1. Figure out for me which of the structures I, II the number 11.1 belongs to, where mean count of other Cβ atoms within 10 Å over residues 31-38 was derived from the coordinates.
2. Can you rank I, II by Cα Rg over 2.2 N^0.38 Å, for residues 215-254 alone and just name the one with the largest value?
3. Please state which of the structures I, II yields 1, 5, 10, 13, 14, 14, 12, 11, 9, 6, 4, 2, 0, 0 when P(r) over Cα pairs in 5 Å bins from 0, in percent is computed from it.
4. To which of I, II does the computed value 0.20 (FRET efficiency 1/(1 + (r/R0)^6) of positions 63 and 239 (r between Cβ atoms, R0 = 25 Å, to 0.05)) belong?
5. If distance in nm of label points 7 Å out along Cα→Cβ at positions 223 and 247 computes to 3.3, which of I, II did it come from?
6. Could you figure out which one of I, II the value 30, 16, 9 for semi-axes √(5λ) of the Cα gyration tensor in Å, for residues 135-182 alone was computed from?
7. Given -13000 as the derived value for helix-only ellipticity at 222 nm (-39500 (n - 2.57) for each DSSP H run of 4 or more, over all residues; to 500), which of the supplied structures I, II does it correspond to?
8. Work out the source of 13.1 here, i.e. which of I, II gives that when mean count of other Cβ atoms within 10 Å over residues 55-62 is computed.
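Where a number appears in this text, it was derived from the coordinates with a stated rule and is not lab data. These numbers come from a predicted model, not from an experiment. Cβ atoms are built from the backbone, for glycine too; each structure is taken alone.
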Structure I
Amino acid sequence: MPSNTITFGITTASEQGRICALAAKGHRDLQRCVAAYPSLFPAPPVDGAMLGSLAASTAFLAPWCTAHQLRVATRASLWVTAEDWQIDSVAMSMESVNATVSSCVAVADGAAPAADDPLGRFLAEIRTELATVPAFADLRVLWRDEVSNMLTADAREWEWRAARAAGETQVPTLAEYIANADNYGATFVNVSHWIATGAEDTLTHLPALIAASREVQQVIRLVNDLASYDRDLASGDLNALLLGADRDDIDRLVAEGSERCRSLLEALEGTCPREAAYLARELGFTGGFYHGADFWGTVER
């Protein structure tokens, strides 16, 4: 008769294999998106490892979903990498950044993207898929606002980088930088996922879920900075470790933020347990992932 250890090993590996199958399907879908919008995804930094990592992250966050149910989240994650690259590395002026923000927010609000705007066209695809969900009619403005929050935060960081390059080394403060974590894009992806898959109780509690997501997002922003410090130093990107904090400071802030997240998620367990588990898995998975890897491929900026 098999031992409990062997039985547990078989069961655990079977579940992990099922999740990896979800990730494989998501990876293939992202490859199709990259093929459809090649100008958005230069390689490097967007390579097969990044696409596989994005798909795996989504699958491990919500392993109870089907590949179809995860499609909006994986595509939204890929769209975040595209807009991040456009603003961080392609835009050469604040005017260009603001034009990108304005055009994408307009698309999120229902406008048709320009034919020569692949970033807007990809976002419109995500919007069109979300529009098949009956609840989207009531939540479209909320989703549009999340697009705006993310892009506005990205524009703010572009402005900060420009100020620092001009010698204003105290811009921003560490607190301002952490408060600007919407530019990481996790909450935009989470809201997109919840709208696409949400049961009635999930959608009813969206404000509380979004508030918890923002707390999780701030922790992930800091964990990411610990992992990407060398790349950010070389590229000129902002990083918490470049704003007067050392690794002990960031570790302390991560621990304090994680404790706040646990309290928020424990409170949400009674009303929307699956989405509380989703956020808990996001906190745990990304923390583990960033201890050994980064999503972006290596590129000279």
Structure II
Amino acid sequence: MDKTEHLPLRHIPMQSLSLRLARSTIRMVHGPRWTIEKVNPVHDLVICLSGSGLYHVGEAREEILLRPGDAMLIPAFTRFTGRHGGGDAPLIGLAQHFSLDLFGRGDVVAEMALSRAVALPDWPQLEPLARLFRDQPPGRALTLSQHHQFMVLLLAYLEVAFLGWQTPTTSPANLDPLSMQIMMVASRLATDPLGGGVQDAHDGVPYNSDYFRRAFKKKIGETPQKFRELKRMEFAASRLAQGMAVKTVAAELGYTDPYFFSRMFKRHMGASPSTFRDRAAGQREMQEAR
């Protein structure tokens, strides 16, 4: 199946997501005689650092050969077997049991159609993080830093593996339809700051507009219009950080009055566009001088 959509999770507010790591990270070091057969009650993300592992997953016994830089998701309650992938080098990697809820209402990963295993993007940059996450000494409670590190690795996997959304079901374990619609509208507003606006993002939403606006604000913390304004100002900030002129950025966003754009930008970003651009330029100069 070809990728049909962009992963929306990067663009919705962090407070909407709840990541739970079910146990300390499993430090995989497996020799040629290693085998496993298991079912986990939570999702399991497996990342290969060196060597290789051969897995068979699900009732269809889908065969997956993991090599360095590959990541595989084994969904909750899915039977799998694994063994060493061949050769003399041990299989070294990590496995992390987790759940990811949206709005505290249900398992968002279960709603996704995903490729079982993928090569992680930018592996030379991600590998040190993966090794750091794996090698931290286990404690009684996983730290905030470990949660952040794993979220980076999980999003890297999902960004490549995401194919689209599953057909909605009536299972209570899945997201309620309203929460799913809120997430999709938030994603549309965030990923298309130059687009048609709130009304276009609402197209196809099967709820009364006033009711949906109130539900959106309760979940996200802002109305759809305010959320769109914030995402447009974040887009403007990225343009200004590249050195673009304030008038050019204002025009790109459709503002005919640069002074009104400046007031909007300062309200959301805490500094005027020119001040923000100058600070970004100064930071670039400092980095280049190092």
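1. Attributed to the structure labelled II.
2. Structure II gives the largest value of Cα Rg over 2.2 N^0.38 Å, for residues 215-254 alone among I, II.
3. II
4. Attributed to the structure labelled I.
5. The value was obtained from structure II.
6. Source structure: II.
7. II
8. It must be structure II, since only it matches.
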